[in-house]
1. Who wins on mean count of other Cβ atoms within 10 Å over residues 9-16 among 1, 2, i.e. which is largest?
2. Out of 1, 2, which one gives 45 for percent of Cα pairs over 20 Å apart as computed from the coordinates?
3. For relative contact order in percent (Cα under 8 Å, 6 or more apart), the calculated result is 24, so let me know which of 1, 2 that is.
4. When mean count of other Cβ atoms within 10 Å over residues 57-64 is compared over structures 1, 2, which one is greatest?
5. Among the shown structures 1, 2, from which was the value 4, 18, 29, 25, 17, 6, 1 of P(r) over Cα pairs in 5 Å bins from 0, in percent, for residues 17-72 alone calculated?
6. Work out the source of -23000 here, i.e. which of 1, 2 gives that when helix-only ellipticity at 222 nm (-39500 (n - 2.57) for each DSSP H run of 4 or more, over all residues; to 500) is computed.
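Readers should treat all values here as calculations from the given coordinates under stated rules, not as data from a laboratory. Please read these numbers as outputs of a predicted model, since none were measured by experiment. Cβ atoms are built from the backbone, for glycine too; each structure is taken alone.
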Structure 1
Amino acid sequence: MKKILVVDDDMTSRAIVKALLSDEYEIVTANSGLQALGLLRESADYAVILLDMVMPGASGLDVLKTLRRTAGADEIPVIFLTGVESVEAEIESYVSGAADFIQKPVNGDLLRLKIRRQLYIRDLKEQNHLLQEKLQRVKTGLDRIVDEMM
């Protein structure tokens, strides 16, 4: 079962998201950006991170910017779940590396759809990487054969 990290300082928001997703995913919660970064230092084995934008201490954008500089966590798709209703905030989240942006209150169907889309994109990236490696091995083998023939 894929793990999703839900980071929100609001206990009710965390509980709602957990209730919406726990039948399909293993849900791990953090009540602050700093707690989330601590969890990610222990293990970056998360399929998706759902991140509130406005939290005391480290904001969601601070957490995202740190993740994008952290090997192992830099490829985890981050979806902002936020009450912030600002096009500028949404643009800043994408520029900082967010995969998607959802307004609160969260619609369960939309959330599940966006998570599935991010997992699909992540799977395609992994398949592409594996095919690139395989192609490189084939190319190296062909180069050796050509060199031996000459």
Structure 2
Amino acid sequence: MRQRRKAREVALKVLYELDVLNIDVREAIELFWSNFDAPEEAKTFSSLLIEGTWHNKKEIDKLISSCSEHWSLERMSRVDKNILRMAVYELIHCQDIPPKVTLNEAIDLGKTYGSENSGAFINGVLDAIHLKICKENGREKAGDITESSES
């Protein structure tokens, strides 16, 4: 399994834990790694995603809420909500990752860990968020990005 894919899966699991339990981010990360192992690259990237997503959660949740018609955050499953949060963090703060990769990875996580409709739901919300981010930054939606290898 590619390291960034593994890191995203770890990040989703820890973000879910943080959403359920009232514990410190570093404590949650350390708890996970005390029970599981992965290459250092996966550990580093997952920690970046977890901490970045969690520390920017208010800003991210506001953006998700503004682009998810008829769906409040409270109505979303915890899995879908945390996949969206992580993907939005990547779109905003990880400029080295092509948006198409972020969207595809989030959709795949939804199909693997979410419900039967999670992939389509995540796709719709992230597409709206990506479009909004592009408009706010005065650039075209990156629909013609060439396929890249796993980022």
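1. Values: 1: 15.2; 2: 22.9.
Max of mean count of other Cβ atoms within 10 Å over residues 9-16: 2.
2. On the way: 1: 51; 2: 45.
Structure of origin is 2.
3. 2
4. On the way: 1: 19.4; 2: 16.6.
Of structures 1, 2, the maximum of mean count of other Cβ atoms within 10 Å over residues 57-64 occurs in 1.
5. Details: 1: 4, 18, 29, 25, 17, 6, 1; 2: 4, 16, 23, 21, 15, 11, 8, 3, 0.
The correct label is 1.
6. On the way: 1: -18000; 2: -23000.
Structure 2 accounts for this read-out.
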